[in-house]
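Each structure below appears as structure tokens.
Each value in this text was obtained by applying a stated rule to the coordinates, not by laboratory testing. On a predicted model such as this, the values are computed, not experimentally measured, just so you know. Cβ atoms are built from the backbone, for glycine too; each structure is taken alone.
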Structure 1
Amino acid sequence: MEKRDINVLNNVLEGTYMGIDSYSKFVNNIDNPDLRHKLENQERQYKESASQLASHIRNLGGNAKDNPGFKGVVTTVTNTVKLLGEDKTVRSLEMIKDGIKTAIDAKEDAIDKVSSNSKQLLQSQLESDKTILNEIKSFISEVKH
């Protein structure tokens with residue numbers, strides 16, 4: 001089961017890195033300093049989640065991935081092109097939201113494929129991720145109005 005957990009959790013880790021990458025690429029497009037500060041705090045939370053996942057993978061005897069992989073690179077390039085010509089604040093928030101949704105989807109997909117110890121970690125992170133996603137949605141709504 002540990003080998004399966006390692007493989008599944010590494011896929012989740014890639015999704016988490018995609019979320020982090022979204023923050024890294026798009027937070028600088030946010031002009032409002034208060035909003036940017038909130039997003040930077042969320043980015044720190046995501047980095048902590050990635051660190052916890054990587055540590056858990058290593059504790060299981062695996063090698064943790066350290067980047068979002070090819071899919072993440074393609075997604076970032078695609079999202080950067082989408083950003084051209086749009087309201088950069090709204091579009092950047094949308095891109096961050098998409099990155100978070102990718103991480104949530106990866107965790108939800110993995111939760112029934114791992115042992116109970118790994119499942120507890122994912123459930124804890126999912127709660128946090130969903131809170132962050134709701135905050136991003138709220139930010140988007142505030143900026144649009």
Structure 2
Amino acid sequence: MNVQLITEVSVKLPDETGLLAKVTSALLGAGVNIMAMVAWTEGGTASFQIATTQADTAASALMTLTPEVTTRSAVAVELPNRPGAIDLAARRLAENGIYINHVYGSTTKTSAPIIYQTEDDEKAYAILRDTSDSLDVIL
């Protein structure tokens with residue numbers, strides 16, 4: 001299991017057709033690799049959370065669309081794609097008193113990349129890094 005301390009870049013923009021393409025084109029133009037993204041609309045506003053290891057570059061690229069760009073730390077975890085993997089990570093965080101603000105992810109045939117944004121990302125990172133050593137034995 002690969003665990004990284006990363007940065008999430010958040011931006012809110014007026015919702016419109018083609019907005020996802022505008023956001024991804026701005027990031028592509030700056031050479032930003034998107035590890036994960038979640039986006040939604042509410043009340044005419046589109047919100048994007050983009051997980052990347054290139055936060056400063058991503059934020060600068062997105063500022064061409066709006067000055068309202070924020071960043072915060074997060075933890076990226078590549079779990080094995082099998083029953084119980086996300087549960088183990090969630091239980092380890094809960095057992096150590098880590099409050100999860102939000103989580104999102106996806107799966108491939110072999111892995112489940114998950115982004116956790118918590119009240120203490122450095123502690124969450126350490127817990128999940130230590131958990132990764134025993135994950136294959138436990139599951």
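Assorted remarks:
- For helix-only ellipticity at 222 nm (-39500 (n - 2.57) for each DSSP H run of 4 or more, over all residues; to 500) computed as -29000, the structure of 1, 2 it came from: 1
- Structure responsible for 0.96, with Rg/Rh (Cα atoms, Kirkwood Rh), for residues 6-45 alone calculated and labels 1, 2 on offer: 2
- Among 1, 2, structure where relative contact order in percent (Cα under 8 Å, 6 or more apart) as derived comes to 29: 2
- Given 20.1 for mean count of other Cβ atoms within 10 Å over residues 22-29, calculated: source structure among 1, 2: 1
- Mean count of other Cβ atoms within 10 Å over residues 54-61 - highest-scoring structure of 1, 2: 2
- If distance in nm of label points 7 Å out along Cα→Cβ at positions 94 and 126 is computed and equals 2.8, the structure in 1, 2: 1
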